[in-house]
1. Where does the value 1.5 come from, among 1, 2, when distance in nm of label points 7 Å out along Cα→Cβ at positions 244 and 300 is the thing being computed?
2. A value of 24.6 was derived for mean count of other Cβ atoms within 10 Å over residues 132-139; which structure in 1, 2 was it taken from?
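FYI, it's all coordinate maths here, none of it is from the lab. Computed from a predicted model, the values in this text were never measured in an experiment. Cβ atoms are built from the backbone, for glycine too; each structure is taken alone.
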Structure 1
Amino acid sequence: MQQYKTIIVTGGAGFIGSNFVHQMLKRGDTKVITLDALTYAGNLETLADVDDDINHRFVLGSIGDKSLVDYLLSRYQPDAIINFAAESHVDRSIDDPGSFIQTNVVGTYGLLESAKNYWQQLDENARDNFRFLHVSTDEVYGSLGEEGKFTEETPYQPNSPYSASKAASDHLVRAYYHTYGLPVLTTNCSNNYGPYQFPEKLIPLMILNAMSGKALPIYGQGLNIRDWLYVEDHCKAIEAVLCKGRVGQVYNIGGNNEKTNVEVVDTLCSLLDELLPHSSFSPHKQLVKFVVDRPGHDLRYAIDAGKIKNELGWEPEETFETGLRKTVQWYIDHPNWWTNILDGSYRGERLGLQGKQN
């Protein structure tokens, strides 16, 4: 299995990226250069516990800043780039698609160009070992009916500006492999949850709203289905793909946990009732409020993760129940982290209302 001494992690102050940075630094033998523009979802407090780690360097900047990326590649001579950097929230993409195109498409293009130019000047052994791993989403595949699962061969049918921008970046990564030979890997994951997730996403938003006695808004009838993947399981899968994946391949990463949105919220409410027995808002299920559905809301996502299991030996360790319990407890135990976020630009308001209404 290939080992990496120095890696650049873009978007490493965000949710999944920061969990991956923590995981790699725990190894003790990998130097991690974190590049993050610290837009609304990036948070330096997420990396506060590795401030003094001699194997970690944080760099403030964007993947769209080619001169900075070129400097980092020249300065640190990484063995791999793991690209988490992205605008990632569907509702925000409805309100402001342009920023998604700029970061997810144009930014990824610039990063690929820099990576290609850097890779081409490496010696033969270093070229053979170098990897560019692009982290994407199952949303590029569109929406499923009541049956079936997304595989790596499923045609792309994105239905939101967010998923369309990620689909475009996936195609660029593929093109740089087939056109230039850049040794790329792509992962498409299902819905993540866990520590350090920005509270505009379903699970942390519901946890924090419930703890504050605010309404728990569920789109439509709450019957949209997602496959839920605990973030630490996801990060282990990414490391497996990085170290053992076949160049040029796509690997789908799923949690084997299909749940309707209303099931997710019901489970959260039950956990909060248990873990916060003295809450004045218990039973928390009384806070649920059904709201107008999101425009273009895909009905169901489900991942077939058979390829990564069969080829690389990865499968999730957490069930939805065990992962969700850890997640709820983490938010209960870390109020300073999310309080600082809610004191800033995001306060849990409804986003994504500019599209057509069904």
Structure 2
Amino acid sequence: MTLEPFSLPLDRPLTTANGTIDRREGFVVAVERRGERGVGEATPLPGWTESRSACEAALERARAVADGDGVDAALDALSPRGTPAARHGLALALADARSRRAGVPLHRHLGGTKRVTAVPVNATVGDGPTDETAAAALAAVEEGFDAIKVKVGARAVEEDVARLRAVREAVGGGVELRADANAAWTREQAREAVEAVAGPDLAVAYVEQPLAADDLAGHAALRGGPVGVALDESLVEHGAATVLDADAADLLVLKPMALGGPDRTRRIACRARSLGVRTVVTTTVDAVYARTAAVHLAASLGDVPACGLATASMLAEDLAPDPCRLEGGALTVPERKGNVPARAGSTGA
């Protein structure tokens, strides 16, 4: 088991709840297992995962375990809740090695049974003024996207409803429209917003994380109507099992890096689906190894709604060429064995 640090510049700074970031930093994790080399990625994002230093420390401990007891024991030593990015890195490396040994693409190794050649993806439109928001949504549709996620919550509810209405008028009725509030609303504001966008004139499919991450009761009371409730941050706050047991979501937004790896994320998705809860796979602005694995994960699930995986353009540099092409609002699913073809180029370290 080896570790290689990397640091990749973003195409433009990204503002998060934990501040502005201009680089994505993490570790390439490589393992040798039964004659096959597998490569994974641990790219922590504070607020969603452990810190970079905690990730590195966890991976170093895992490497010590691997030296004595093997890489499978090292994976067992990593916590999916305490250090999810570290576990993601090693879990992906092992899955890559195993799928290469089996001679199948990663989505087949993960459990996919249907032939899926592409995964639909959404475009994300930021929190700009009304005209700017509508123009950005229309441009995305003209590029081939048929699902648009609009950031809301930083303005008054009335303003956000007006922005969503402008988007709907710009893109027409054949495009799925989503809203992401990033936990910004009170229960009263959320109820007001959901009622305002529920009609056929707007037809908003779902609102993502309308309330604070810890408010499962509020989400449970809000869901079940014509506008779905999707939970994202709440999965990190409580864990998927608690969210599902609380009947708090119509849909789960699954970030493999924040949930401890593609294997664990797929188990969460399968349990959610067995309970009638839909799932969307997305990233934490990851590099190519994690991003491609998320595409494989989505493909392994079969028929998925448009996922938040079209994030390659957010990086100014990457670790290897991207094997997933963006075509007509969908990412192609690689059919070569494993996850990503052999590395090429600099890691940007």
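1. Details: 1: 3.1; 2: 1.5.
Derived from 2, not from the others.
2. Working: 1: 24.6; 2: 18.9.
Going through each structure in turn, the value belongs to 1.
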